[in-house]
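Student: The structures come next, written out as structure tokens.
Bear in mind that the values in this text are calculations on the coordinates, not laboratory data. Nothing here was measured: the structure is a model prediction, and the numbers come from that model. Cβ atoms are built from the backbone, for glycine too; each structure is taken alone.
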Structure P
Amino acid sequence: MPNQAKWYFDFVSPFSYLQFRRLDRLPPALEYEMVPVLFAGLLKHWEHKGPAEIQPKRVDTYRHCQWLAGHLGVPFQMPQAHPFNPLPYLRLCISLGGSREIVGTIFDYIWTEGAPVHTDAGIQSLTDRLQVENLPHLFDSQAAKQELRANTEQAIAEGVYGVPTFVVNTERFWGLDQMEMLSEWFANQDEMTQISTKRFTTFPSGL
């Protein structure tokens, strides 16, 4: 059956970075589009807090990511401040075409170099590396702003509430820990109706 697959991510998310580094483990036949979204926009719509907004969870999330990266053999270093405003990086990605190479360069800069990504100097350092000219124009591009807004609205329409999330047809796979389930579902879609989103949509609550 045909698959309309999207990978929704935000550069502010360490789990998005870790999953990006594991995408080569997905079935080669699974073709997908990389779609940058504003995680804060998802949080606002669904009216819930992100991990960094709950102090004990913030600390535990950073600890988990540091351990998980080592466990997976993925280079990882926290940026000098987190959370940070990801809008410049998201708009830069979109303005430069959003290729896998561009996405990877931005992710690596943020999550492997311990860069001061929350500062103007940190942003400038990345754009110098990418040989970006007319930086203010890229960041203020109405086209990039509109695309990011449209991406986020589309993600919300598909029920996406966090990043990273794969959406394949109507099925959602949220987080790094659902990659194995995604791979198995993709290989055996007709045999895995017991985990379909549709089946649980009308499942009754006991409260």
Structure Q
Amino acid sequence: MRKAEISATAARLVVEEGLEYGPAKRRALKQLGLSGRAELPGNDEIEDEVRDYIALFCADTQPQELRELRRLAVVWMERMAEFRPYLSGAVWHGTATRLSDIYIQLFCDDPKSAEMALIEHRSDYEPRTVAGFTGAPVDVLSVHERSEALGLSIGVHLMIHDHDDVRGALRCDAKNRAPRGDVAAVRRLLDDQAHE
């Protein structure tokens, strides 16, 4: 029962405050007055709750917000096309809202080349390091792009991976889905949304 409560509370925080799953779980523990040793739900459980929450409370606005985030992702994927970009995260999986950031995986021969491309595009960015999809640290270049449709500045995070890591990046996840998609796949999602 506790895991279900944590999942539901974390899902609300993800949708309403734009938190990532890890921080949402920790905040849910605090809000529920539970010990830090409580068993936490997995990310798949949180994602299922996020989908339920969106269907219940955001069904009239979320599809348009998701479409705009995917459109913005395509802009950045085209801009960084030479680095074999793949969209991942909530924007790829369809659970994103106006408060979600965009995560794009880049696969480069030279990690500095993506940074040079941003400089050439005159894009302000913040470099940092996070755990990548293999768990190893990866460089991230974070930019902000204004979305007039959403009336917000959206975080776009370009995660830099080695060129050869793309093979492992395309393995299906625990739900047997593609964990990320290239620009053609994102365009297909946009076309599908347009015909719904």
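Student: Tell me which of P, Q gives 17.2 when you compute mean count of other Cβ atoms within 10 Å over residues 105-112.
Tutor: Details: P: 20.6; Q: 17.2.
Only structure Q yields this read-out.
Student: With relative contact order in percent (Cα under 8 Å, 6 or more apart) as the yardstick, tell me which of P, Q scores highest. Show your work: numbers first, answer last.
Tutor: Numbers: P: 31; Q: 19.
By relative contact order in percent (Cα under 8 Å, 6 or more apart), the leading structure of P, Q is P.
Student: For distance in nm of label points 7 Å out along Cα→Cβ at positions 33 and 81, the calculated result is 3.4, so let me know which of P, Q that is.
Tutor: Numbers: P: 3.4; Q: 5.8.
Considering all the candidates, the number was obtained from P.
Student: Starting from the value 11.8: which structure in P, Q was mean count of other Cβ atoms within 10 Å over residues 25-32 calculated from? Don't jump to the answer; show the numbers that get you there.
Tutor: Details: P: 11.8; Q: 17.1.
Answer by label: P.
Student: Moving to a separate point now. Given that distance in nm of label points 7 Å out along Cα→Cβ at positions 73 and 153, derived from a single structure, equals 2.3, which label among P, Q identifies that structure?
Tutor: Q
Student: Could you figure out which one of P, Q the value 2.2 for distance in nm of label points 7 Å out along Cα→Cβ at positions 57 and 185 was computed from?
Tutor: Values: P: 2.2; Q: 3.0.
The value was obtained from structure P.
Student: Given that mean count of other Cβ atoms within 10 Å over residues 41-48, derived from a single structure, equals 18.1, which label among P, Q identifies that structure? Could you put the intermediate results ahead of the total?
Tutor: Numbers: P: 13.5; Q: 18.1.
Derived from Q, not from the others.
Student: Assuming 2, 10, 18, 18, 15, 13, 11, 8, 4, 1 is P(r) over Cα pairs in 5 Å bins from 0, in percent, for residues 9-128 alone as calculated from a single structure, say which of P, Q it is.
Tutor: Computed on structure Q.
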